Structure I
């Protein structure tokens with residue numbers, strides 16, 4: 001009797017691009033991929049932030065590189081990819097929010113959020129997939145708000161629902177090339193960016209009511225799913241999402 005072998009979660013010999021990979025969820029993704037053996041390239045708008053993250057990862061023994069890049073500027077993104085690409089893995093964690101009542105949304109806020117969360121995510125996937133001649137894994141860090149609605153989050157929800165839709169369509173188109181396209185959808189994760197939300201008693205009560213597990217999310221909760229979707233352990237998974245939401249969307 002021949003027993004089946006568990007597919008490897010290792011990423012040795014692969015190159016991963018992590019936009020927004022210098023803090024919070026993005027940094028957790030970059031570290032997780034590097035720990036699994038990938039050579040990781042990060043970018044963010046802040047050169048100082050990139051330098052700090054790369055130096056910390058190298059000090060920990062990881063392969064890391066990167067420089068500042070605004071991925072919503074497609075010409076700048078093209079220059080970045082020409083310098084550092086191609087990649088076997090894209091884990092896009094670049095994102096922004098401008099929360100507020102939908103009746104008060106300004107065109108400027110809409111364009112800012114949609115420009116990074118949806119437009120940049122779309123064309124980033126397009127450009128990187130074009131160079132994945134031996135297949136690859138594209139992971140968009142989406143949100144539970146790509147599956148439900150939320151107070152003061154109409155624009156954010158619109159962009160994340162869009163990411164979910166484009167992921168399904170891209171997975172259909174690029175499946176024959178062995179390019180897998182998926183999303184990870186976190187609940188509220190404790191980071192410096194969410195500190196104000198957690199410190200708001202009304203918002204904290206809302207979060208605690210919705211999350212079924214007895215705690216809120218931590219960056220470490222995202223790291224395992226990222227490695228899973230990047231590795232051969234998820235070789236038959238595409239066009240779907242992993243909801244890391246503590247049961248928020250369960251009802």
Structure II
């Protein structure tokens with residue numbers, strides 16, 4: 001591939017991407033949003049946009065798998081309906097991946113910054129996000145997993161940005177989870193959708209395995225550190241990191257939308 005000449009210019013790019021992935025792994029394990037760092041870093045490496053997305057999915061899957069295993073093995077998570085959620089999230093992501101070429105994304109690109117602004121405001125003002133105890137659930141776990149699994153999974157396969165934030169807010173609002181519990185439960189469900197998307201990128205040949213695994217090793221290190229922070233410090237670290245990530249993502253989406261509008 002032509003872009004390999006850019007990578008061969010020096011081994012420093014591998015070290016750079018490794019360091020970025022470690023930091024992104026820590027942030028992702030705590031509150032999601034590591035892609036805010038890894039995608040721009042891969043673009044700086046000179047990869048084509050589709051290879052950036054595919055390689056980013058590979059390293060993200062490695063990190064989310066690491067975090068999911070740690071959370072599921074270290075804490076008594078409320079696992080009722082989790083299998084249903086994994087199946088529905090996978091099915092939704094598969095449908096979303098196929099719908100990419102059939103549905104116009106423009107409406108979603110306009111709606112997403114508005115949605116992220118709402119999530120950010122809720123994150124800052126909500127008393128439940130500050131709470132260390134669960135609130136009454138507004139629906140059953142099985143119904144939640146079917147509805148949110150299919151809809152958020154579809155969004156993940158179709159578009160992607162902010163999927164982790166959507167899962168976390170859904171757990172807090174609809175099931176009354178604390179933000180710490182929501183952070184833990186989000187990881188395996190988000191992983192299911194990302195695996196489906198990764199398979200599609202692999203089939204299309206848009207994955208750089210060397211860079212993906214270099215970053216994957218960084219993700220493992222970062223995920224180990226980040227998951228330990230969540231287990232040890234809980235809401236004291238999850239809430240401020242989550243708010244910071246949603247603010248940055250909202251600013252990024254608004255900037256991109258305004259930039260695209262200015263170019264038209």
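Coordinate-derived values only; no laboratory data. Since this is a predicted model, take the numbers as computed values, not measurements. Cβ atoms are built from the backbone, for glycine too; each structure is taken alone.
So if we calculate mean count of other Cβ atoms within 10 Å over residues 53-60 for every structure here (I, II), which label has the highest result?
Details: I: 15.8; II: 25.4.
Largest value of mean count of other Cβ atoms within 10 Å over residues 53-60: II.
11.4 is what came out when mean count of other Cβ atoms within 10 Å over residues 133-140 was calculated for one structure; which of I, II is it? Please report the intermediate quantities before stating the final value.
Numbers: I: 21.2; II: 11.4.
Answer by label: II.
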Out of I, II, which one gives 0.95 for FRET efficiency 1/(1 + (r/R0)^6) of positions 45 and 189 (r between Cβ atoms, R0 = 35 Å, to 0.05) as computed from the coordinates? I
Comparing distance in nm of label points 7 Å out along Cα→Cβ at positions 61 and 181 across I, II, which structure shows the greatest value? I
Read-out relative contact order in percent (Cα under 8 Å, 6 or more apart), computed value 38, structure in I, II: II
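Of structures I, II, which gives 17.8, 57 when Rg and Dmax of the Cα atoms in Å is computed from the coordinates? All intermediate terms of the calculation are to be shown ahead of the outcome.
On the way: I: 17.7, 66; II: 17.8, 57.
Here the read-out was taken from II.
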helix-only ellipticity at 222 nm (-39500 (n - 2.57) for each DSSP H run of 4 or more, over all residues; to 500), calculated, reads -12000; among I, II the input was structure I
Comparison of I, II - label where FRET efficiency 1/(1 + (r/R0)^6) of positions 13 and 237 (r between Cβ atoms, R0 = 30 Å, to 0.05) is highest: I
